[in-house]
Structure I
Amino acid sequence: MEYRKRITDDLLKKKLNVFGAVLITGPKGCGKTTSAKMFARSLVEFQDEDRREQYLSVAGTAPSKLLEGDKPRLFDEWQDAPKIWGAVRKSVDDLQIPGQYILTGSVTGNVDTPHTGTLRISSMQMYPMSLYESGESNGEVSIKELFDHPDRFENCHSGLDIDDIISAICRGGWPNTLSIVNKEDSYLIAKDLFAQICNKDISSVDGVKRNPSIARTLLRSYSRNICQLADNRTVIADVEANNEFSEPTYYSYVQALEKLFIIADVEAWSPAIRSKTAIRTKKKKNLVDPSVAVAALGIGPEYFNTDFQTLGFLFESLCIRDLRIYSAKYGGTVSYYRDNYGLEADAVLHLEDGRYALCEIKLGQKDIEKGATSLIKLESLILAHNEENPANPLRLPDLKIVITGTEYGYRRDDGVLVIPIGCLKD
């Protein structure tokens, strides 16, 4: 199958020009190895069963031997042989040459290494494919172009209808799904991933035995509360209904899922425009891809014929995934804003140079007005703060965007941009 370019490719290339080694992290099946192979000239795959024992034996006794080979040299799922980390770090120190090694890993944290690799091994995270990478967004609207030239945007048109969006949510951004002709069959990838997480990965990630039934129930509850500010006690209560489940156990499971890059909560943005007690600061519950939630809930496309509310939350998760992917190229981060007065921005997209966009995410046409009104009120609140605090002003938003599942995008008279997710790219 022909390689489909990933947005992270440009970031990997840039890092290889600067650092001696680059670590690519992300959930299983998101395409880390495939992308890394496009840059590597030799490789060691620790999960190659034909050579695994040989590799692990060498890595355990003389790891520097595995460094021999054309550069960049790729070590896939390096955490299976932790001593490789130290060997790579020392080699980078000795050679002082960029672009020597690439490491990939599907777990993070708690791998026993004597050195952190700071300033030697640079890290980058990979997500499942965005709609632009999978070829479903036409890419008429570039996030970077919007920030650089906001006045140029006038209108756009997405080729995605509601059924296309539902299918993309259920299938997810897993590269292996793109070669599957039958849509229904493509949904099996996320279902299998969900089963593997609960039955195997959640225990193997750190060697702590965990109950698959509890893992399934926890992820099901998490999925019911996706993109919401649900209290942890809500999830704990759901699990406790059928199992003995304490709060420390809850955090143990959540931390394991974070190490697997499955849980990907959204941080709160807390500007000083309200009393600290008025701004919600809890993380918004989210998963790395909405298809995991669909699999956890045991539903399919036909379910959404009668439940548009759940579809709306899953659509928000899809949009946050894509915004994270598009903005990461420019050092961007995605957070949210919400206060006790009902004012909100579903996503606040910050670039590393300080520019930011306030975004509301609305699946259908009828909610666009509500989203735009919320963004304008939030901007007005920042303006009022600046008038009252001229010595300590806050930056005004560079963009106000309502991201939709509709076909048509346009600029409103109030300056709010309405942009379909099927038109966005990096």
Structure II
Amino acid sequence: MRFSSLSDWLSWQETLHPNEIELGLERVKSVWQAMQPNQLSAPVITVAGTNGKGSSIAFLQSIYLAAGYRVGSYTSPHLYRYNERICIDGLAVEDDPLIQAFERIDKTRGETSLTYFEFGTLAALSIFASAMQSDQPLDVILLEVGLGGRLDAVNIINADLALITSIDLDHQDWLGDNKEQIGKEKAGIFRENKICVISDPDAPSSVEQHAIQCGCIRYRAGRDFGFSEETPGQWDWYGLGLNKQDRNQDDPVKRMSKTALPRPALTGQQQLQNASGAVMVTEALKDGLPVSLQAIREGLLNAKLAGRFEIRQNKITTILDVAHNPAAAQVLANTLVEFAQANACVGQFRCLFSVLADKDIAGVLAPMMSLCQHWSTATVPHPRSASASKIERELRKLNPDTQIDCYDSVRQAYQHLLANAQPEDTIVVFGSFYTVAEAGAMTV
């Protein structure tokens, strides 16, 4: 065995490939075919989008677990432990299965160079394939696309259902500089004559155009399903009947059924859109994976996802959010307004912001400028981090008079905020997974 510890395997993988990101399926697909020539036999749901992927998988995992199914899920990146990326029945795998999977990949790949993400994707698939051979095989597998869709390593697996969440500008260097191009890349996870669910009601036309080209059975938010809020404390999901007789009716109202559901555990208005798409997924697959209304309700109430408007209560309230693109930052700002109103907040929002240099820094900051009374900037623990001084300059452009403190690390900035904030204040940590992970580890 090349290494005996998970940390050594991961450190080695970071240096193995010349590029941190290299989109394309040929290398990773060849290794997977050599490892596991048969497709995974459980239904596979692949999720792509700019924002909402993690939340959607959290809802699906929680619903299917509540329904009594065995669930494998692969997400990225992680917050605190690499193991979080691969879960079986909602629990992160231990080190040993990961080490064994990495060893299998290393022996199989020969001279093929793999990126850190490709190693992780193959490890997840290998662990799921092994679980399928056990006396308790998986019933459903959830895969989150890392970047884009068409050329992402996850796309070596043919999904039985593809879910597209909200689409906006991010990773333009890789995916294109407009939403139509980005949408087309993400729609690359569609498969011929399979099901696709589009939970973004404003998805670019390229998404559905590609679905039509693939002959997909299509369900689109705002047309085939959606939600409304008419009763306090709950929401109504509505969707098309899934049998042919219902779907062929001329009157679209007659094709819709409405179901009252509890508000999901994940906070924020946008979570209704994510939850709505997840419910549509379960409806679309109900012939093979029947789910009761009670399981849907329990799943929505029990869904958990670290770092998405995650509230930590201590002497000072801290909100952790991995928002790192303009659309996600706008959602964060909207949710903060809702939070302040619901909790009658009288103190200040003090923001700790750190981000990677390749992000639209001004675009991420702008939605938060009117809410935050005090800024702390820091250098995120990553080679591609934007410096605290660069973030400060972007803040000054947006508001020359804003109050800003710069720090060498997220830890230092967060310690200072905890020491100086008033009890009624709220600390908001956002900008990247790395930012939230470092601050979040200090609030446990």
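Using Cα extents along the principal axes in Å, for residues 198-365 alone as the calculated read-out, with 44, 37, 34 as its value, let me know the right label among I, II.
The correct label is I.
For Kirkwood radius over Cα pairs in Å, for residues 134-189 alone, which of I, II scores largest?
I
Each value in this text was obtained by applying a stated rule to the coordinates, not by laboratory testing. A quick note: this is a predicted structure, and the numbers were derived from the prediction, not measured.
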